[in-house]
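Please find the structures below.
Nothing in this text is a laboratory measurement; each read-out follows from the coordinates by a stated rule. This structure is a prediction, so every number in the text was calculated from the model and none was measured. Cβ atoms are built from the backbone, for glycine too; each structure is taken alone.
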Structure P
Amino acid sequence: MKISEQGLELIKHFEGCELEAYKCAAGVWTIGYGHIKTAVEGKVITQEEADNLLVEEIIEYEDYVRAAVKVPLKQYQFDALVSWTFNLGNGNLNASTMLKVLNREEYEEVPAQMARWNKAGGKVLEGLIRRREAEGLLFENKKWT
């Protein structure tokens, strides 16, 4: 399973695209659509580079979700999980109660577990509340926009 256009649109919508490196709410250098691996102060990229970074990097997050989830997923559920993991990282995915609940096939509990992850730098952020709500709606195959 690979992320769909709908999943990519959710990621792009919430990450936004910054062509000049900046420090995110968690204090991490970021560029493009939430890319952190090669982001450094002063770095500037083109829109094409930002798009390519996202396409390349998303493969890693798809792999994380495929490796961690032991139950069947619908496309929209996979998309929501890839978005969540892209934002929060593989370590948080594997340590999360959300994953434990999901792997017990308690699908209906997943959106509430996703919503708990709404902080950056120890502070609840309105943008993360909205993103977690959108990911939860997508996981339930509901309109998120």
Structure Q
Amino acid sequence: MYRFSRSIYRELAPLVLEDKPFHTGPTNHERVLRACEANVYRLATDWHYFAKPTKTLFNDIRIYFPMSAQPRVYKVVERYMEFAKRYFSSMPMSGYDIEGRRIECRATTRRGTPCQRTPLPQNGYCPSHQHLAEPAELPVAA
């Protein structure tokens, strides 16, 4: 997970604006790194519900870069977030997420409690709740 956030940061670090002379608190570099790590972490743990990871990260960090560097920043963020999204969605589901928590189906039961069955990797729903998946998420019939 950190390989993606650190790669984004390493490529963008030379472009980060310098801090003001009497600035207290985290530096601009620290803020960019934290934003990269937070967004990649969210993508890794909740990629089904993270609709626009590239836009979110870019909006979080763009204030730390000069206007002339904005197009390059967006392209770097877009490239690495797409790599990360493909990587996380292609990982085999072992029944546990990257933090060791048990992965459960995204649906709720008739009683309103979360479904506790292990979901299929392509869409996050168990076989009983496949009808809730979006058409683009449905497995392709061979």
Structure R
Amino acid sequence: MPTVRDHVNRLLPAVHARIYRATKGAVGGKLGSANILLLTTTGRKSGEPRTTPLNYFPDGDHIVLIASNGGQDRHPAWYLNIVADPAVAIQRHAETESKTARVATAEEKATLWPRITDWYKGYAKYQQKTDRDIPLVIVD
């Protein structure tokens, strides 16, 4: 049976995405010092578009997404959707682009992970909370 927390965790991203879109990222485009984008994937079960506000790590011409799910023992739905279908849309402020996402290789993660955890220490804590390897997703 879904808990109140489950309902809140579903409701808040939807509200965030609506406000972000309505204001073209003027509201919801930053959370503290973190830049936020809207990631739209295709639901692997439903086939419907699914939009999630996410913190992202800029890396040159690439965007890196961290599938931490707050250190939970399961991957976030958006990550599983990307594994099933790598075609995504990214909205940063007013601009929306069609992109392709892919899981970072072990070599790429070895290079990126220390930079990401220096940038936001919380990701290292999330990794400590779970036995699963937290994947990185590179959006080209």
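Brief remarks on what is shown
- The greatest value of mean projected area of the Cα convex hull in nm², for residues 64-103 alone among structures P, Q, R is that of Q.
- helix-only ellipticity at 222 nm (-39500 (n - 2.57) for each DSSP H run of 4 or more, over all residues; to 500) from the coordinates reads -11000; which among P, Q, R: R
- Structures compared: P, Q, R; top value of mean count of other Cβ atoms within 10 Å over residues 40-47, i.e. the largest, recorded for Q.
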